[in-house]
1. For structures P, Q, calculate mean count of other Cβ atoms within 10 Å over residues 94-101 and state which one comes out highest.
2. Where does the value -1.18, -1.50 come from, among P, Q, when log10 I(q)/I(0) by the Debye sum over Cα atoms at q = 0.17, 0.20 Å⁻¹ is the thing being computed?
3. From P, Q, which structure was distance in nm of label points 7 Å out along Cα→Cβ at positions 86 and 150 = 2.0 calculated on?
4. Here mean projected area of the Cα convex hull in nm², for residues 78-141 alone has been calculated and equals 4.5, so which of P, Q was it run on?
5. Of the structures labelled P, Q, which one yields 16 when relative contact order in percent (Cα under 8 Å, 6 or more apart) is computed from its coordinates?
6. To which of P, Q does the computed value -19500 (helix-only ellipticity at 222 nm (-39500 (n - 2.57) for each DSSP H run of 4 or more, over all residues; to 500)) belong?
Structure P
Amino acid sequence: MREGPRSGCAINAAVEALGDRWSLIVLRDVIFGGRRHFRDLLANSDEGIASNILSSRLKALVAGGLLSHEDAGRGRRGSYSLTEAGIQTVPIMVALGSWGLRHRETTPELAVRARLLEEGGPPLWEDFMDELREEHLGIPRPHPERPKPSEALRRAYEQTLAEVAGQAA
C-alpha cells in the first residue's frame, strides 16, 4: 500500500484523501445530515450505500484523518466525528453542490441546501464550520449569538419538502 500521494500535485493529493464518490457521500451525510452512527448512515442513505461499502469508506475516512471514531464498547453504538480536516471540506462540498446545480438534474428538496450555501458564500460556510467545530470537536462557536446555519438549512429543506408535497396533492 502506498504511503503518500502518487505525485506532488495538490489536486491529486486531495482526490486521494477524499477517495471516491461514496467517501464524499458519507462525508456529506455526516456534515449536512448530522449522522454520526453506522446504522444512521446506512439506514438514511438517499443513494442506498451497501453496508460493506459504508464500512470500508468509514475506515478509510478515519485512516485519512477526515473522521475520528469513538468506540463505545460492546453492545453500544460507536460514533464518528469530523476532524478539523473533515470540517474544512465544507467549501469543497459547496463547490460540488454548486456545480451539480448547474450541470446535473436535481430535485428541489435536495438542491435547496446547496443553493442556500452557494448564496450565503464564505461567511455562511465559516459560521457552519464553527458550528461543526462545536458539535464535533467541542470548540465553542466564536459568535454564539448568531443563528446556527444547520437550523436554517433544515428549515429550508422542510419548507421545500412541504411545497413539493403540496404540489403533488
Structure Q
Amino acid sequence: MRLLHSLFAALALFAFATPAFARHPEVTQAIPSAQQVGAGRYTLLSIPLFQAELWTASGAFSWERTFALSLIYERSIRANSLVNRTLSEMRQRGAGSEASLQPLRAPLTACFADVQDGDRITGVSTGPNTARFYLNGAQRCEIEWPGFRRHFFGIWLDARGGQAALSAQLRGET
C-alpha cells in the first residue's frame, strides 16, 4: 500500500509540474517571470549536439524584448570550435567580414568554455547590442557589439537559417 501511495504522489507531482519548475537559475535572474516559448534539438548528420530552449517574460518571442536562449549540450565541444562556428555563422548572416569580426573573437573566447555532455550555456539578450552569457548558471561575460542580438541569436532564431525547423520550434511557431 505504501508503494502505491508513493507512486500516486510521484505521478501527481509530475502531472502538476509546470514549465516554471524547469527554468534555469540564470533565466529566472534575468527574466523573473520567464515562460518557455519553445524548445528543440539540434542535430548534425543525425548526431544530437544540443537541446535549445527559448525563454521570455510573456511566453512569446519578439526581437524587441529581452529573451534568454539556453543550449544544453549532448556532446563535448571545444571552446575554440564554438567561437569559430559562431563567427562563421554571424558572417553568413551579414554581421561583417571575417576581418571586421576579428575584434569579437576575444570577447567570445571569454564567454565560451569547453563543454561536456550536460553543460548549459545561456545567452540573455538584454538589448539590441548587448548580451550576458552563463555557463551552468555562472555568469561568464557580457558582450556589447553593434547588432549583436540579431547577428548572434539569429544563428538559432532567424527563420532564414539552415535550421529553419529548429528556429520555428524555438519561436513557438510549431
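Each value in this text was obtained by applying a stated rule to the coordinates, not by laboratory testing. Every value quoted in this text rests on a predicted model; they were computed, and no experiment measured them. Cβ atoms are built from the backbone, for glycine too; each structure is taken alone.
1. P
2. P
3. Source structure: Q.
4. Structure of origin is Q.
5. P
6. Source structure for this number: P.
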